[in-house]
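What follows are several structures.
What follows draws every value from the coordinates through simple rules; no lab data is involved. Predicted model only: the values in this text are computed from it and were never measured. Cβ atoms are built from the backbone, for glycine too; each structure is taken alone.
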Structure I
Amino acid sequence: MPFPVSAVAATLFPNVGGIFGALITRREVKTWYPTLNKPEWRPPNWAFGPVWTALYTGMGYASYLIYKEAGGFNGAAKLPLALYASQLALNWAWTPIFFGLHSIKGGLIDILLLDAAAAATAYSFFKVNSTAGWILAPYLAWLSVATALNYYVWKNNSDTDAAAVVKKGE
């Protein structure tokens with residue numbers, strides 16, 4: 001008998017990591033992040049919370065559609081849900097790496113892996129349920145912006161210099 005997953009639980013689950021990430025980010029956005037050289041085109045800080053909440057909610061619901069349509073964690077849903085779990089783990093890891101460790105390069109490596117995992121997830125979702133695949137389209141678009149922003153910050157700052165600025169300011 002397959003493990004029952006509700007639409008509500010699947011939809012809320014990705015937001016758990018987002019909440020923990022927000023706790024890490026909250027302090028760093030006031031202390032370390034302002035010391036970094038960032039592009040003028042970056043979204044305002046206030047936009048990240050609502051956008052990520054919507055994206056996490058959408059990806060959670062898309063995972064539910066795959067789970068429901070493909071019969072649980074077995075069969076046709078096995079690979080798409082494994083890809084989903086891997087991209088979600090990479091997504092949740094980015095904030096502690098970038099903001100928690102102040103590792104701009106580590107964040108860039110993580111987000112590049114995340115891009116590939118998220119694209120593979122969207123493709124595999126689309127093959128099972130086109131609606132689930134399309135739900136991930138805004139996520140892929142936002143990841144493109146986030147990746148470009150991380151790359152810009154990496155290219156125009158160094159992990160060592162950024163960490164030293166924070167230590168001086170403490």
Structure II
Amino acid sequence: MEKAIRAFQFLFNILNHICIVVVTIYVTWHCFLMNLSDKFIVQYDMHVWLCTLGYQLMMAEAILTLYSSNCWSFFYAPKTKRTLHWLIQVIGSLMAIVGTTVFYSTRQFHFQTTHSITGLISLIFAVVGCINGIAAINTQKVYKKYRIRPVVSKMFHKFIGIASFVLGMMSLFYG
């Protein structure tokens with residue numbers, strides 16, 4: 001029975017990766033089909049493309065890196081998985097920050113739609129999650145200096161990370 005559950009998890013993990021990649025390719029394809037002579041359209045497409053790559057691809061894959069049945073990080077040691085997680089997560093967060101900044105600079109009115117509000121909150125959570133990720137990596141040092149227990153630091157990091165990702169997906173949906 002345990003082998004069947006593992007096979008089921010592995011299969012759905014592969015399907016999850018396929019969905020992530022298909023959506024990313026679809027959005028990339030649409031972004032580069034637009035009229036690239038219009039400055040606004042180029043900045044809009046860069047926003048869409050960078051935020052989709054940041055959230056949909058990089059952040060999703062960073063989260064999945066730590067999953068025990070993940071098809072591409074299954075054989076890595078836990079330390080390698082954590083390193084890959086934070087590297088991919090930082091790259092995804094930077095892409096989302098740049099994508100948001102590019103579009104923010106072209107607009108006169110900001111944060112008036114569900115898409116923009118959830119995106120901003122998600123971006124704030126992503127930055128907080130990255131900062132807290134440093135504390136989560138160095139839990140022993142944080143405990144010695146600030147007396148914050150490692151379990152508290154890691155749980156806060158997981159909560160902020162999941163909230164950031166869910167809000168980012170909501171923002172992509174409403175966009």
Q: Give the label, chosen from I, II, of the structure having the highest value of relative contact order in percent (Cα under 8 Å, 6 or more apart).
A: I
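Quick check for you: by Rg/Rh (Cα atoms, Kirkwood Rh), for residues 73-152 alone, which of I, II is greatest?
Structure II gives the largest value of Rg/Rh (Cα atoms, Kirkwood Rh), for residues 73-152 alone among I, II.
Out of I, II, which structure matches 2.2 when distance in nm of label points 7 Å out along Cα→Cβ at positions 97 and 121 is calculated?
Values: I: 1.4; II: 2.2.
It traces back to II.
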**Q.** Among I, II, structure where volume of the Cα convex hull per residue in Å³ as derived comes to 100
**A.** I
